[in-house]
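So, here come the structures, one by one.
No lab work stands behind these numbers, since they all come straight from the coordinates. It should be emphasised that the depicted structure is a prediction, and the values quoted were computed from it without experimental measurement. Cβ atoms are built from the backbone, for glycine too; each structure is taken alone.
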Structure I
Amino acid sequence: MKKILLRSTASFLLLFPTLLLAQTQTNYTVSFPNLVHHEAEITAEFTGVPAEVLEVRMARSSPGRYALHEFAKNVYAVKATNSKGETLKITRPNLHQWNVTGHNGTVKITYTLFADRPDGTYAAVDETHAHLNAPATFMYAPVFDQKPSFVKFEIPAGKNWTIATQLKPETAKNTFSAPSFQYLMDSPVKIADFMWREWPVQENGKTQTIRFALHHNGSAAEFDKYVEDTKKMVQEAKDVFGELPAFDFGTYTFIGCYMPHAAGDGMEHRNSTILTSSRPLKTHAKDNLGTVSHEFFHAWNVERIRPQNLEPFNFADANSSDALWFAEGFTNYYGDLLLCRSGLLSVDDYAKVLSNNLNNFLLLPGKDLYSPAEMSRQAPFVDAARSVDNTNRLNTFVSYYTHGDVLALALDLTLRSEFAGISLDDYMRAIWQKYGKTQKPYVLKDLEQTLAELTKNESFASEFFQKYVYGHAPIDFNPLLKNAGLELRPEKPNEASLGFAPLSFASNRATMQAGSLRGSPLYQAGLENEDVLLKLDGKKITSAKTLQNILKKHKPGNKVTLEFMQRSQVKTATVTLIENPDIEVVSTEKTGKTLSESAKKLRDNWLK
């Protein structure tokens, strides 16, 4: 009898490490009795409640997202009881908080969660899976923020589902734990009929495990090929920093959902990433790998190399940082670069990536209004934020992803051209050693100082940050690209154009889907969102093809008459056509020129 009692006590202590923790923790149970209607039933039991009033909340924001999302809107049927099952009083001081009184030290809250968006921000429950982003799923008590949480998942009967998460597995079946509130909120969970693959990575005398759990309709062979490509990308990312991060519990998990009903997304977490796409591996493996590459790079940059103004993450408000050009933009740069270094993109493929990025930067007037630091602070307005009013983002905003991406390109090629043996890889490695490995949050001045130390040129670092990070001075990419055997040129020289025109062609009408781009012929003519282009040069515009045929008969500089309808009034304006503004990056060899040895060497060192 004594042996059985001791064994039982030992099992208890494995699940609840100390009696003190057992008294001050949160225990969640998640079940799915109504899958078909996208509902989960959740119980949150708070034990050892220290105050007379227990404040319980739903998060308003989520890690990796910076805008408000108000997750409380999908929670209902909230009830509270004490340890004896007696009903407790609940009041609502605001839309995302429940206050519970009259408890006896234990508060058990039950609620229903509606979940029908499988992506990196929200949650989704149906007969194929349970896809749970923690802030969209779990109520929490701020007073328990430093206490552990335990979560038990009840798998629906008849489902061959397994659980993928970065939470720590416990001995009890389907039970996991988080050491703190911040870790719980950063830990997505997906439960599905997964295909699983894993492999060890050895370095410095220790072994860590990389896992990939994939929920998709494709074959095992397609997944095997995908995993092999992922392994190459993992190695290239590791080579940038010189080592893997020390993953908590020794494991990193890719959690993929490539199903027809998934929303395209990728979301980084400390020891895992959520990858969602409606595009199957059979036809879009390379496209999906771009997200894999980007999110894995975040395991260093943003998960451990942390901006000070995102630490700790605020789940009760929007999160603003002046460093997203670096945290997201530099990561975006490496996401594509690592695919090229892995052999998954050719030089010409990578040149097309650069073409797209530079078009999205150089052609937008927003780059002339705000610096990358200022653009970063606007994330709560644009990062999956939703509103119904029209904005002028087309003319005032350039994504901090894009802004940081092209800034990383400029810095990388400048370092490689002007500082022997130094590249952006060395810069990222230096920042990792100072601020990532030590997990010391940085401010922008720290990034500038690290660049000065790396180059041993304080004036260079100061000028670069003043002009291109705190300011928005123009960047001349032509000489930088030429040094690497690439050319920047007009994509369609001498082609007449109205400039960027966000048109939708439906019902034989060409309708503006956004405002016109500042400085373009349409802007000069006064066109705005929802205006309809009727005739150009006297000819009806009924489709993209008819518009293209009309423009083909003209040259840049020609003046033509444009007839359009604006708020039920037909108007006429004379527009001056311009040369198609689109640009492209191509290899020197494709231009018919000879690639110099110095350019070849720089390009090989950069892209291979």
Structure II
Amino acid sequence: MTDKLAFLKTVKPFSLLPEEVLLGVADLLQEVTYTKDTAIYLQEITRMKGVDLIAEGEYESFFYDSEQNKRVPEHHQSGYCYGGISVLLNRKRSLRSVIAKKGTKVYFLPRRDFRQLCLGYEDFFHHFTAEFGRRMLNDEFAHFVKRPSAFQDNFIASDQLYSRKIEMLVYRDLVTCPGDTPIYEAARMMADKKVSCLFVHDAQGQIIGYLTDISIRDNVVARQVSVQEPVQQVMDNPIVSISTQAYVYEAILLMFRTKTRYLLIEQNGQYLGFISRNKLLSEQAQSPFVFIQSVKLAQSVEELKRKWEKVPEIVYQLLDRGVKPEIVNQVITTVSDTITTKVIEGVIEELGAPPAKFVFMVLGSEGRKEQTLNTDQDNAIIYEDKANEQRELVRAYFLQFAELVSERLDTIGFSYCKGGFMAKNPKWTHSLSHWKRNYSSWMQEPDPETVMKFSTFFDCRYIYGEAPIMEELRAFLDEELQKPLGRFLYHMAQNALQYVPPLTFFKNIKTITKGSQEVFDIKKTMTPIVDLVRVYALKSRVFKTNTGERLEDLKALGEFTDTDFQELMHSYYYLMSLRLKKQAVQMIQDKAAPDNFIDIRSLTKIEQVTLKEIFKTIANFQASIKLKYTNSLLG
């Protein structure tokens, strides 16, 4: 008893209690000893029966992420009390996973007795709430605490509408004019600044009203007011503002209550900017199509970056609700295309009109409309041929243009391509005639390197510019593909055989060790399908870029039977669904960079059996293409 009392006096917050209370507590303590490393608590699962006071040895506490990696690990030695926060603030569930190290001795205090101490001694209780508050200042700790245990129930609107503050939104800068400004000048200012709301201030600089497109329609045109009149005669009221510390749902309710379409954002008595009702509502919409519209309304690189960061949540929810992965790919691609287009328009506005017609095209997975969340930039520029005296001027413009576009896309989250397949690389920004020579030389002198380039650039799709330029390049390729292509198709087929499905001799899934995981690379597993379908598309001169669309056209042409088509479509998009969902979980739940490794132990038995059948299907098609192209075409 004496030893336990002396020990309690060294343990926070028990040291705050009167000695007569500690004597009673010491009598309640139960001794527990661990003779080997033992996992004793599992986060959000183990129900805490009380609290542990470490007398000797060590506890290791941490969060498990979806990959079973330890996150935010901590080591607790003698004198530490574990479980107080869990009992008081986490529904009696262990907040973290805990391993007791070999040779650890703890004193266990039952939950009922611990709660009585909290009720009777305020300082004792506040020790645990204060400790929790300090830990929540750690962003990573806070992320895992806030993550709901039923992750799939976390919907965008319900989660963010009530937790996001106004300061977290991107709002527009104020554009103002004096009240005596003529109406026509105010309208011209709105056009120049590209704003739909102009705020009006008095002689002291205080905002007294606002002018909108609707104000001009209703208060000027409909009433036939002279545009020479001062703007204060036709402006709208009242001015409604909200603090940066208010919540988003409060702003929406305030807008509906006051019937205003614009809110001024206020901090410490100063107006920082404004936000529109449409913008605010579009920020909260669950529909990916409404979300895409909100991307179109974005006004800055920073705002586009925030939009792209929301995409993993949308992807997870769509897949979890049973939306087909090919549709999810389209959503990702549409958001990506919209962001790229906004960036391009911004750069053109900054640099001035291009000196020649051009197309900005995307390549690889983006060109195929099969982007995932682990994506980088793959793009190029084709511009029209110009007279000799203009060539250098045109080229200089587009190289500068490409540099700015790539730099801003990188800032948003589309990292630079490690292989250099980007418009900012001078090799991939050229005139139409130069691009024709590129494709022709790759086809006439095929080898593994040129085949890789052709594969990347055959999967190209333009997203901005003059469609006739792309159409002319396609017409040129169509002519080239009607020439004898034996050697070229042989090398393309060899490329499709480069990656072998990860099956062992006994038809089990072959894995590699990555940390504590047994994984396979799902991207490499999908690559043979993309490659072999591309070979058939080249042979049949099918210019669709999407793998699914190519398969549909090839089936219509008789290159694939209905059974072949169904097997390849099912295989490819089943793998795509696994890949997208894994990446979304990594980004949202684990706050980690997405990758393409799937831990075989994370899959159900049914999923594992399905994968084995898919790998067999891929191997069979590879055998077919090997027989058809690499054996016969070389003769």
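If log10 I(q)/I(0) by the Debye sum over Cα atoms at q = 0.09 Å⁻¹, for residues 236-547 alone computes to -0.53, which of I, II did it come from? Please report the intermediate quantities before stating the final value.
Numbers: I: -0.53; II: -0.59.
Of the options listed, only I reproduces it.
Here helix-only ellipticity at 222 nm (-39500 (n - 2.57) for each DSSP H run of 4 or more, over all residues; to 500) has been calculated and equals -15000, so which of I, II was it run on?
II
Ranked by FRET efficiency 1/(1 + (r/R0)^6) of positions 260 and 332 (r between Cβ atoms, R0 = 35 Å, to 0.05), which of I, II sits at the highest value?
Details: I: 0.85; II: 0.50.
Structure I comes out on top.
Matching task: 15, 36, 32, 16, 2 is the computed value of P(r) over Cα pairs in 20 Å bins from 0, in percent. Pick the structure from I, II. Working shown, then result.
On the way: I: 17, 46, 30, 6, 0; II: 15, 36, 32, 16, 2.
Computed on structure II.
Give the label, chosen from I, II, of the structure having the highest value of Rg/Rh (Cα atoms, Kirkwood Rh), for residues 252-339 alone. Intermediate results must be reported in sequence, preceding the final value.
Values: I: 1.00; II: 1.06.
Structure II comes out on top.
Further question on the same structure: Please state which of the structures I, II yields 15.0, 41 when Rg and Dmax of the Cα atoms in Å, for residues 276-323 alone is computed from it. Show your work: numbers first, answer last.
On the way: I: 15.0, 41; II: 11.1, 34.
Answer by label: I.
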